[in-house]
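Before anything else, here is the set of structures, which you'll find just below.
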Structure 1
Amino acid sequence: MGKNLFPEGFLWGGALAANQCEGAWNEDGKGMSVADCSMYKPHVDLNDYRSQHMITMADIEAAMKSDDISLYAKRRGIDFYHRYKEDLDLFAEMGFKVLRVSIAWTRIFPTGLEDAPNEKGLAFYESLFREMKKRNIEPLVTLHHYEMPLYLAIHNDGWYQRLVVDKFAKFCRVVFERYKNLVKYWLTFNEIDSAFRHPFTSLGIITERYPEEKLEEIIYQAIHHQFIASSLATKYLREIIPDAKMGCMVTRTLTYPENCNPKNCLLALKDNRDNYFYSDVQVFGEYPKFIKRYWKKKDINIHMESDDEEILKCYTVDFVSFSYYMSFVSSIDRDKREKVNGNLTQGVKNPFLDVTEWGWQIDPIGLHYSLIDMYDRYRLPLFIVENGVGSNDKVEADGSIIDDYRIAYFREHIRAIASAIDDGVEVMGYTPWGCIDIVSLSTNQMSKRYGFIYVDADDFGNGTYKRLKKKSFDWYKKVIRSNGEDLD
């Protein structure tokens, strides 16, 4: 491009989630979370994400009786809980400026209802953040990353009950007070728009408990409670850590019209508007009119407390973060078209794009498009907190891992970010997903690998868990050192 477009202080790094990396699912007082019920199902089509994430009460009861960590893959993760210093050394060697992590709610309040927090849980994250600071790595901390206490899901209907707002707010106040000198970048809910894709994972909603015809209303009610909780978390953050920044986090599922047929263009416009609904509420502090009109047409009744709308309006986010993996196509002839899956979402296949081994479409230009579109809409700093490609990586006889496909993927996406910055978009940072191999959210596999660092473990948890640098490790190190200028 002729010049370095990334600003000084750009936050290069990587992203993780507690439930996919930590392991130690029942150590040091931790309670069970919804993630501890999630299984690797080798007999299910791995592209059938809905079957992978369909969790019944019978599944939950079986999980509660089991100590298995082979099929319940998120219980073991990659043993980050015990190896985090080793992993932080590797991240520091790459030159990370920031690391996105999450706090497992059940390490702090095992059931969500305790009066006092679990000190061992608080101490773990304090140590983690202090070790990050020693290595000049800023923590970017997600408060709710698919890790809500299982007890609240079973006994309190998850986020459907207003009680959970108060319990989450208490959790937030505790961690803000404890880490106020260590963390200045926070996110409320990971991919808050995922509620309809996997209600149990996102909301703790056990769908079989409710009549089918009421389920949409129940999910919207739970989403409303998360919006209120997000605003209250922002309120308490500003009171406790005035110079900290709070962001929302959504999945950017960019949708193109299949062609210039006005009907396809209108359909794509509405699909994108539906995707933006979740960040609109957290940025603008109010529900868009089209959602309220939709609720009225569908006879969906959302209970709001008298001051809810004021809370939403007063405590909006400071920046917008998002995940970006692929784009989709909208078509009025959807039923006649080939489909593709990705990140628990399905759309019409785009014939102009390549796909990954798992059928996810690769579209770096879509990231450029999304950055411009989101910045024009919100006029707030943007942060790309997830982006990456899952692949089957092969360890060669000499121990090397030649992942040129990953380098090619990231090179084009980083170029897209630079192009967006050149177009006037304010981008805070970039944290590729699963910067070290972790258990996949969608399939619960280890063999679907995203990282710059290989972890020697298979889909059933067998292995040494030794960390190995992939070829992309040194490439990303060079990218960070040159502040995005050297992508060769």
Structure 2
Amino acid sequence: MDVVLDTIEALLAPLIGGINALLWDYVLVYGLLAVGLFFSVRLRGLQLRRFPHMLRLVAGGTRADASGISPFQALCTSLAARVGTGNLAGVAIALGVGGPGALFWMWCTALLGMATAYAESTLAQLYKERDATGQFRGGPSYYMTRGLGRRWMGVAFALALLLSYGLIFSSVHANAMAQALEGAFGLGQATVAIGLVVLTAAIIFGGLRSVARFAQWVVPFMSLAYLLLAGWIVLTHLPQLPAVLLQVVRGAFGLDAATGGLLGALSVAMLQGVKRGLYSNEAGMGSAPNVAAAVTPVPNHPASQGLVQALGVFIDTLLVCSATGVIILLSGVLGEGNSDGVQLTQAAMTVFLGDWGAGFVAVAMFFFAFTTILGNYSYAEANLLYLGGGRAGLLMLRLAALATITWGVYSRVQLVWDAADASMAVMASINLVAIVMLAGVVVRLTRDYEAQLDGGGEPSFRIARHPEMAHGVDAGIWK
């Protein structure tokens, strides 16, 4: 096995490294922040102005029907994909490589990314369609085809998503889960692989609705349990918190670096913070819109589901990721040699919780990673259907996903993370171009929604009232 893995790594490493260097060093770090700032300005800080309204939408969005899942189910499914190894292992890697300042840039990515997430999910709702069974389907591939009239972009995005979410990302989460369970409970790789494959198969063979039903029960429980424990740690160490926050701000701008290394330290912190922030909250990547499009929105307007998914970015990064980052910095274990992802988080938890801290992280990693694998599968399924895959295609996708999980348990950490970064970068680059090109549609939808909301009524959308946006929109859905 080791010889085979060494050969694969030697062949793939140069190609993957080249893609990452080009897209991450020169395109995405600045592109993500720029697009988030662009939509924040165009939408007049919507993610801050309408934050209380987002909470009300989630509280009241529990109704599903024969055509779509509920807004709450969609939020839980997108959080299932978002809240995963990036919140535990990814944050630790960002801090280990980029220093405490990486956490600051994760916050920036999330605040601006909320506007980006709103834009892409709103577009996914507008340009959705019904599949052969009458259920809603949509996502970036659909708004690239229907809204922009560029099917080649939709096909390229769908293929990149199938590679990343259908295959590579599942191996990342399986890899991190295997490390955590082995370190905490001594479980062997074969045991982890068999258990994961059996559990995953039992759910994904039921399709999107099966994933959504599972997510709506598990995701709130696991997220709340983790945040409550993190809150207890922070509250019992409040005197140290100001020093930690100062450490984050100083590290973000290279103020703790040696003379002559300020720009280099800032660049590394920004790169790691933005990269891991995107990997965790997925704003702008084009993933969450795939499940956002499957919703029967409440109220019945595309913008309402955009607001729900913007809240998902807040929960993922500004709550869960921040909890992990602050715990690691409060523990003092950063820089002590525990820089390999989840082991750093486990070491930090052990400082506060004793020997069972590593076990808690392993259990959290299991739930976070397992639900992420399920959420990722739901995205891949939507794009396979876009490409015309029928029952045979779905069967092949499910079997390939299970095989990739097995490979991930045995694979090398660095190669897996580098491959995930590369596939994510390709996806995000295509999607960011598309949503900027459709920015005018996003602005018009937002103004329509807010005008109705400010008028005291429940917003609703009828395409007949907006002939300027009718091109590519299914009039039967928005009649």
Structure 3
Amino acid sequence: MTKTKRRYTLFTAGQLLWLVLPIVIEQVFSTSLGFFDSLMVSNIDAAEAVRSNASNAVGNVDYINNLIIQLFSAFAAGGAIVTSQALGAGDRDRANKVAKQLLALVVCLSLGIGCGCLALNRPILRLFYGNVDASTFSCQRTYFYVTAASFPFIGLFHACAALLRAQRKSFSTMASAAISCVLNVGLNAVFLFALDMGVLGAGLATLFCRAIPAVFMLTLLSGKDNAVRVRVFERFRFDGAMIKSILKLAIPSGVESALFQLGKLMTNTFVNAGVYATGAKSAAVFSQTGQVMHINIQANGNTIANQINNFASVVGGGVGTSCLTVIGQSVGAGDPDQVKYYMKRMLVISYITNGLCVGTILALMPLLTRLYGYVDEAKAIGSRCLYFCLTMQLFTYPLSFTAPGILKAASDVKYVMYGAVISMFAMRVSLAFLLTTDRFPGMPELGAMGYWIGMCSDWVLRSILFSTRLLSGRWKRASGLIRE
């Protein structure tokens, strides 16, 4: 007697496509913000050293900003998982209550962090980039002041986006991200090239392009046709039990995302802090006054590699974000076999789309690196780092980042947190520290390449940790699908 293969229709192939594709496109637009800031600053009409310092400042501060953004995103994801599971179980009333609590929680958190960063601007920058030259540090302070003021809008945007995705409205988040990207490029052109405002102009462009889409997203979320709807002016008070259910998922996700970005920030400081005044690690240029100035070409090359790699990584990030909706609703429906079916489908989608994205970036890389206004040595360093990391990314990225997204959606957030943190500090931070500095006699000083060796080693260990967890089936206990 033949066994009939079950068909699962919670998400059809077309529904998966129209959920995942807008989220991936949204990730491309969101990633473009820091990319266009740094790219356009690197091409302002100024001396080579001035352009280099300004662009490095934008790139350095974006590491800190990304840490904060990932924290907001992780907290929003915690609420989105609870909302998706409630929708999968058909409990729209609970989904709406969770949405209101999540929105208030993230807005309060983002206001507190934004005020803290404004007040502690200098100490925070001294902690991570205290050894950069005075010109770069001054640019960092200006850019950080302005972008920190946008944190409340970032928190609002991510909370609204997570709740819209949970009800399969990813086109709305894509449209908002597109508005943000277009605004950013247009305002950068005005502030940088027409008004010659330098990093202040780049920061103001970022502030406006985050504030306007955030308000737009809140308007969309309050629409009457939404399954999950938030009314801005209705009476509200915090629900302790519901906040606890959100934080149970949000805190491990937030810790994991924050420490992950902290690790990236730390390893970037190793590249900036290396001894780059001689040899192939720096380039000497003449300022407009005729004074010889050194440019940290390793830091410039690392900025190029990081920003282009961010585009190569958008597919993995987008599919991982989509998993919060797909796997979350599957878990809410209460069928373990259906959950496993969609887990496999999301991993297959991740591998196919990641391969297409990485292949495209590899083909366009000579053109992309030429867009930067850096010296040729920096572009060559960036290209070497990219060839190495993109080759590794083809094989490891889906298991490194889509697999943990699947586990999070199944409420297995603690394992993801522990696995990601262990891998980060055991591989990425440790190896980057050993390979980018001159503090250990006998160790090679690889500069930016040492950073990428550490990062790719982290991807390999993450792949092992998260794939074995999926295969073991232990995620079922965290998801509540099994009790024993």
Have a look at 1, 2, 3 and say which one yields -23000 for helix-only ellipticity at 222 nm (-39500 (n - 2.57) for each DSSP H run of 4 or more, over all residues; to 500), as calculated.
2
With semi-axes √(5λ) of the Cα gyration tensor in Å computed for every candidate in 1, 2, 3, 34, 26, 21 is reproduced by structure 2
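Every read-out reported here was derived from the displayed coordinates using simple, explicitly stated rules and does not represent laboratory data. Small disclaimer: the values here were computed from a predicted structure and weren't measured.
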